[in-house]
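Dropping the structures in below, format is structure tokens.
Values in this text are rule-based calculations from the coordinates and carry no lab data. Fair warning: this is a prediction, and the values are worked out from it, not measured in the lab. Cβ atoms are built from the backbone, for glycine too; each structure is taken alone.
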Structure P
Amino acid sequence: MKHKILITGPDSDLKTKIVELFLENGSVVAVSLNNPNKKPNTKKKNLLEILWNNKSPLSAKNMILDCQNKLGGFDEALTILSSEHSNKPIHEISSSEIERVIDTSLKGNLFILKEIILYFQNKDNGNISLVHNIDQHEIPAPLFAVGTGGLSALTKSLFASYQNEKLTVNSFSSNSFEIDEYAEFIFRNITERGKSVHGKSFKYQDRGMLKSFTMQKKR
């Protein structure tokens, strides 16, 4: 049986590279498509592109249903977490910009993660990878800080909340701008995992150093 993975998150070079790696490995890939003007590719073998409105909880539900109806479900989910970078001080940010950034960086991820976790709970197993695609800054600007801080806290909370469940939640982060190497690091750690592990944060280190550290105890 072929490995089936759902990949969600804002469209980016990192997401494109991760999709390519899994397709090259023979996996069946379902991936969110955020651009409503782009038609899903229906000709590429083992690829299901699903239009996703990340502001809509109904769109998140429909994505899971599409995977079930067209692929027979999935075994693995990978969600790319990112927050739009902004250097503006808080008093210069418009209310509409605040709403847009919160919608895309926080609400959209919460909607889809809720549906993925519910699917795996009903299935009684599954693996979730939270991939942080976030620029690291020592003193981030206010709106960027809200997004990145919220996503980091969400990761730790999911580690703790599901440590006694049959599904697993792990995360990936990087201190490098090397997109291809980071994507390959993620791919290898997911596909070469010998046993079930939960609550582990894998960090891609620059200068060719691959290092991981545990934030929660292994099962």
Structure Q
Amino acid sequence: MKMTVFYPFMEDLFSENTLSFIETIAALQKSKAIDVLITVDKAGRTADALKKAHLSYEETAFSHPVGVRDFYLTALFKLVRSALPSFFYFKEHKINVMHCPDALSLLCWGNTAKMNRVPFVTSLQESEKFSHYARLMLADSRKLICRNEEVRNELPSRFSSTALLSPQAQNIPENLRHETAEKYAVDFWIQLYASLFIKPDLSKITGILNKN
């Protein structure tokens, strides 16, 4: 049975990294190894990039996004006011794994995933000073995928066991050749998702997630 992986985008954090992330999703969809679900919270550059990549998406509003430095009570207040559409989305779709493209999407969607017992991973694009609520959500992420060594090194030591470098940041031969870089990235993500979706067979683990 195919996994369904959900990617929730937040327009306010659009950057060049968003474009790269969308390219990776397009490659994953092309591989036909997983089914892809995508949302954006509002129209903008993210939606335009998804259209250009021929990726379908739904617009799911989040009127008060939770910031990475919001105090705990502020974060909860925003979630109470804004998170209802995310609950409906999870009720309407069968989701096996959620992959948050950045910290903002984690803070807005992570709590709903937890309530629905959906495991999630988070891609971290920048070094941040995280609030207490943000650190709690990072701790609930099965893996934290860091864009580069700087981002990984800035994380508190408590996250060292879950922090991995993104496939593009790994200094390995596959990433030095254009013809193999995309395949390596696709294999990396599929194996990571599978390790969350089903109990892994340790005798068949290839070690691809541990490369640096």
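Who wins on distance in nm of label points 7 Å out along Cα→Cβ at positions 16 and 72 among P, Q, i.e. which is largest?
Details: P: 3.2; Q: 3.9.
Top value of distance in nm of label points 7 Å out along Cα→Cβ at positions 16 and 72 goes to structure Q.
If you rank structures P, Q by Rg/Rh (Cα atoms, Kirkwood Rh), for residues 48-167 alone, which sits at the top with the largest value?
Going through P, Q one by one, Rg/Rh (Cα atoms, Kirkwood Rh), for residues 48-167 alone peaks for structure P.
If we compute distance in nm of label points 7 Å out along Cα→Cβ at positions 56 and 160 for structures P, Q, which one ends up with the highest value?
Comparing P, Q, the top value of distance in nm of label points 7 Å out along Cα→Cβ at positions 56 and 160 belongs to Q.
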